[in-house]
1. Give the label, chosen from 1, 2, of the structure having the highest value of FRET efficiency 1/(1 + (r/R0)^6) of positions 31 and 207 (r between Cβ atoms, R0 = 41 Å, to 0.05).
2. Work out which structure the value 24 belongs to, where relative contact order in percent (Cα under 8 Å, 6 or more apart) was derived from one of 1, 2.
3. Computing Rg/Rh (Cα atoms, Kirkwood Rh), for residues 135-222 alone gives 0.98 for which of 1, 2?
4. Looking at structures 1, 2, which one was mean count of other Cβ atoms within 10 Å over residues 63-70 calculated from, given that it came out as 14.1?
5. Which structure, out of 1, 2, was helix-only ellipticity at 222 nm (-39500 (n - 2.57) for each DSSP H run of 4 or more, over all residues; to 500) calculated from, if the result is -14500?
6. A value of 20.2 was derived for mean count of other Cβ atoms within 10 Å over residues 119-126; which structure in 1, 2 was it taken from?
7. If Cα Rg over 2.2 N^0.38 Å, for residues 23-94 alone is calculated from each of 1, 2, which structure is the one that comes out at 1.74?
8. 29, 22, 19 is what came out when semi-axes √(5λ) of the Cα gyration tensor in Å was calculated for one structure; which of 1, 2 is it?
Structure 1
Amino acid sequence: MNRLIFDIETIGKDFDTLDKTTQHSLTSWIKKEAKNEDDYKKILDDLKDGLGFSALTGEIVALGVLDYDKNSGVVYFQAQDKEVGEFTKGNFKFKQATEKEMLEKFWQGVKNYEEFISFNGRGFDVPFILARSAKYGIRATKDLMSNRYLGMQKFGVKHIDLLDQLTFYGAVRRKGNLHLWCKLFNIKSPKAEGITGDDVQELFKNKEYEKIAEYNSWDLEATRELYNYWKNYIQF
């Protein structure tokens with residue numbers, strides 16, 4: 001069975017560039033929740049920092065895939081106002097693309113796979129990808145949201161979301177992130193090089209596009225190793 005690991009990196013829009021109606025829609029609830037002016041400012045700052053977590057206020061700046069069996073992958077990445085082109089590093093090819101182009105490449109490529117592997121793909125990556133794809137009039141070629149429960153597979157695609165599996169579909173109280181699960185199994189964390197998902201926005205602003213692309217490849221490699229631990233020691 002062909003297996004594909006996938007992951008995205010996202011950034012949010014600049015809050016100050018949003019129209020007044022959108023700003024109001026995003027912030028109207030804060031005045032009801034904030035205890036005082038300082039609390040209001042803190043919540044507003046958190047909201048601005050989190051715009052990249054929603055397809056409504058963010059976009060994909062890197063989308064990577066890794067063929068599990070071949071252990072080779074491709075990362076598509078945005079590089080605005082800069083010609084980076086393509087480069088190769090390790091098992092990955094890195095290719096500059098617009099958001100629309102990377103989504104077109106993704107849905108074209110997944111046609112060749114039956115099993116998909118992610119970390120929190122159902123909770124974040126796939127809904128984000130679907131919404132951004134629809135924005136450009138791009139239709140999904142695989143159903144990556146159905147068949148959540150692996151023991152109840154009924155048809156088609158198998159998507160193994162490792163966050164689902166390692167937390168037994170949310171049964172445990174503390175889910176943990178990719179970094180913590182990597183630390184448990186002595187896997188090299190994608191955060192080991194000093195970059196986290198929280199840094200992507202600033203890196204993009206500073207035009208450090210290659211760093212974002214490489215960080216995405218580290219996420220994919222860590223997910224591959226985490227899948228091995230789950231498959232060999234936890235899966236029934």
Structure 2
Amino acid sequence: MTTALSVNLNKIALLRNSRPGNHPDVTAHGTVCLDAGAAGITVHPRPDQRHIRARDVRELAALVASRPGREFNIEGNPFAPAAPGYPGLLALVEEALPQQCTLVPDSSDQLTSDHGFDLARDGAALRPVLDRCRELGVRVSLFMDPDLDQIERAAALGVARIELYTGPYADAWAAGRGTAELARYQTAAHHAGSLGLGINAGHDLNLHNLGAFAREIPGLLEVSIGHALIVDAIAMGLENAVRAYRQCLD
């Protein structure tokens with residue numbers, strides 16, 4: 001099984017938004033990623049529109065739709081309120097009809113996602129969102145910590161996949177404790193697989209820690225990588241960066 005690479009384009013949009021105009025062009029860079037071998041594109045629009053905006057979602061949905069077999073993944077907090085220029089996560093999903101919607105429990109004031117769902121608290125509130133995504137034919141993935149009880153709750157909700165939050169693994173790897181932390185993710189992945197859940201992963205994965213993670217995590221279907229890949233692209237070019245990450249997974 002080959003693990004799919006979905007490239008998160010948020011940082012391209014963040015750079016564009018620092019000046020007037022449309023440079024760099026987010027959709028053009030999405031095209032480069034797909035041409036270089038990425039299996040899909042990920043975006044995480046937020047109410048403050050700090051990076052990806054509704055127009056980007058529409059344009060990228062059209063781009064991916066023109067590439068049979070590729071996937072569009074929209075991430076976000078389904079409970080975040082609509083704001084000027086941001087119609088809300090579910091409204092964007094209804095319009096763009098991505099192959100996958102990854103639900104993430106980030107608040108509007110977070111710099112980036114840093115924890116998975118507490119489904120003991122949020123599970124009931126998520127059910128209408130999950131039902132609507134099923135009606136639309138959109139696969140749902142829940143952003144989760146490698147916590148066995150929480151993973152069981154995700155399976156009980158009937159979602160297709162979970163995305164393991166890999167920030168703690170990346171921190172442990174950088175501190176020389178990656179092997180021990182990896183064992184916790186292996187256990188979580190085995191448990192998720194036994195419950196019929198597909199397994200995605202993402203956050204702070206990079207060229208140094210990705211290969212070991214991909215080799216050791218059973219049933220890993222997809223990784224979503226943005227920040228590190230775009231940083232590497234500054235030095236090696238976007239096309240070469242996508243190929244380097246693809247090589248780690250191969």
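What follows is calculated from the coordinates using simple rules that are stated; it is not laboratory data. Keep in mind that this is a model prediction, so the values were computed, not measured. Cβ atoms are built from the backbone, for glycine too; each structure is taken alone.
1. 2
2. Only one of 1, 2 returns 24 for relative contact order in percent (Cα under 8 Å, 6 or more apart), namely 1.
3. Clearly, the read-out refers to 2.
4. Numbers: 1: 20.1; 2: 14.1.
Of the options listed, only 2 reproduces it.
5. Working: 1: -10500; 2: -14500.
Only structure 2 yields this read-out.
6. Source structure: 1.
7. 1
8. Working: 1: 29, 22, 19; 2: 25, 23, 16.
It was calculated from structure 1.
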